[in-house]
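FYI, it's all coordinate maths here, none of it is from the lab. If you're wondering where the values come from, they're calculated on a predicted model, not measured in any experiment.
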Structure P
Amino acid sequence: MKKFIWSLQTFFAVMVCIFILSCSPGQTSDDGDNQNGKPNDNRLLLTAILPATVPGGGSVTGVILITGNSHQLIQVSDVNLEIDISTKKGKALGVLFVGSDNRSIGALRFVTSKGDLYLLPLFNVEKGEIGFGKISFGKNGDGQDVAMPEIDPIGPGKVIDMSETEKGSLALASNILGNMIVNPDANDNGEIDFLENTIYRFAFQYHIDAGRVPAYSPENKMYPAVMFDQSLLNGFYTHCGIVREDEPDWWYKEYPIVFPDTWDAAWPRGLYTSTAVTQNSDGVGGQTHYPTDGTYTVAINDDGATPYDTFYFVESQEVVLKSALIPMPAYYVKNGMLEKVTWEWRFQNNMAGSDEDSTFIVNRLMIQVSDAQDTMLRIYNSDGAGALYSWSGTSLNGSEGEHILGRDDVPWVDCDRIDFAYFDHFGNHMVVQFARLNPGN
């Protein structure tokens, strides 16, 4: 095998060329062609037939492809649309159509039994064509501009194969990110945020009590978690910020936040994003009240500039959380040490159902063990950080169904709370908590 040795000058020259190509409008780092200039059969294509004119006059001049942390403008000059979206595989993809005056003329919309879906779930599709047929433009039930495909490619036996139940749950789980695509002017300045090279993000971090770690026993055996009939919201955080390549930590930004008028002023709430928890006893079962529907207003201080308001419309999260994926875990103990954890997934509104495919919701899973006797000291984390002991393997995506700790120094008697903390594909964070009823016993 030949070895190639690059000089430092050659390396930087190549990197500059790659950077220039990647920044060109309408370009991607993978054009889908092979070395002979012929189409690659492994491409994933998005195709549609656009109308010659659109509501308000003019025509479609651009398409913005949107994921949770990136956007790409594709220039359009033909009614027969074909876009290579191979680089978007494994992501949730929003599609926003733009008119000749740089106005939004509609976000691609799919109808489900649980509401509108504004994201293409490209998690289990590898290649081929996602064809929409003719695109028509109109309004949704809230009077927002939407694009309606003649052909819906999402559903049982379709190009994007999933059950109608999964499709509806996807619409619920993605509704915050979806609303930001169908309302692409968060700072209310009359311009599409993405055309200002800005992605505003808003998300919730939920802490849910789903069951109990079983009482301590020194026996070598499997201990199933004691599941609640209904999971309860222990508390939540809000997160907001601007996504940029040079600012990846938007999740941790602290900004003043105002809840919508539908939130009762008597209910305690967090006054800031990221750091201030909302926790009260005004919700179901005397636990925290679900986030209500309406507009959440966040005063963003961008790079030290004067704070300005951004607006995020959120639908009621009660139905979202009642349809959330919840793990049903079991714990394996050997010689007094926690050896492994197994789990299946259930929709919260169907805990008696069968094991669900988590790949269309869960993106990254962390299994975290804490010792309540030592002020909730985290003694183990499967993601390799923030714990006394950590796992050094590959990060979990939730579909594994089993996790072996790989160490023999996590005492079962100290496992007073075991959390399943996962990020979904849409930026939200669920911390599903299982606490021992009598810690240390």
Structure Q
Amino acid sequence: MFKKLCWLFGTLFILLSGERSWGFDRFPEFHALQEDEALRFDRSILIDSEYQSDVLTYIAPLAWDADFFAQARAFDLTFGSLSNRHFLEQQRLRIDQPLTDSLSFRFTYFQQRDLEIDQRHAVIELVQQLIPKFAISVYGEPSHYKRENDFGVALLYRPSVDHEIRVFHTWVDFTRGEHNDRPDSFVKGSEPRSFGIVGRCYDCLGPGREEGSAINGEPNGTKRDRTYVEYFARRETPVLWHFPIEGTEYTYDLWSAGLSARWAPQELARVFINARLQHSKKFESEAPLSNASSTQRASLVRDVTEVIVSSEFPSGESRFRLEPGVAWVHRTWRGDQEQLLDHRNLLPFIWLRTEAFQRAGSLRDQVELGYETTFFSSQNSPGSATSPLPLAAIGLKPWSVEHRLNCRYIFALGERASLSITATADIDVAFGSEGGLFEGGQGQFRLVF
């Protein structure tokens, strides 16, 4: 299994290292075109040399996904400061409740919001078992505004109790044509749909490592540091959207694919390896409704790839845990009239976790110290003077090396909940860099119930 995973990640990296795309989608089966997305193009002008360092520091660890999907009821959230105007926000709630021997109810709520992704969904779902290992799901996202109603159908295949594969098809805003309180409309035959496949499997790469009553003060219903795999591919069909009041025609198209894995190779005792990779490509354009010709159309193509690999050791009962790793992120935006903006980020990092205050029983708080360096480079070709969209952030650096120091305190709130607070520092200030020492802050909370 270890050799197969190495081959798979290597193959995917080679395939995806050409054109790039961004983001680790949460619940990719429910991502879809949002109304707000049509009101503005991708905000590349907000992304600077520090953005990826913020995201890397704030995203939840892969171990959270393993615990989250292994439980019938779980919640977690992350808030982190991206600027004086924006937070990174990630929160999700999952409830899976059997109703009969063959019928179950699921509720999924999540928000994923940063400078590139803005998804907010509350999905209700009924899952009916058909035959052993196969089930059918009917799900929807009702809204106060009927124009925003989504409806979907999925076929579920469960090779084992801890592995579910989902083939889905979602009709997005499927009642907008008949129940819209606004004059906008989709062109017939180009309404938004989303379809694809997603698979999740916990403990399928081995049983993980047995722990004590809790893992480093974090909740875990089975007292185990789990292995985990998630993979997906999603296609959002081309959309043609008319806005009569604004006098514009909006076009949208997107595809995305990703793979995440957390495993404990038998060849490496007491070591966990984490790997994440995602690639997606987004196209959007806008043209006057009166004459939607190619000469008057403003368009933007966004490509980004992100790869993060890290290892954790020792993974058994120990006062210390060390996690070194590296991330590679490449974003490209292509606009009209030979506009091009290219960002490359290489981010080696290391985290050290140790025990802190002891609470009741065996529960202990934890302290984490992290260090990260960003090697950033950019290329900006603004195109002609008549190019309609500025792409690059003001003062964007063509090259920079930036350093960040992180300190995180994790409060153990019983065996089923934890709270962490993070403060980050720009240590370049000590060497004459502009700005303040305090870089930003973050809070995380998780609960299994």
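Of note:
- Structures P, Q were shown, and P(r) over Cα pairs in 10 Å bins from 0, in percent, for residues 112-351 alone at 7, 24, 29, 25, 12, 3, 0 was computed from P.
- Structure responsible for 71, 69, 50, with Cα extents along the principal axes in Å calculated and labels P, Q on offer: P
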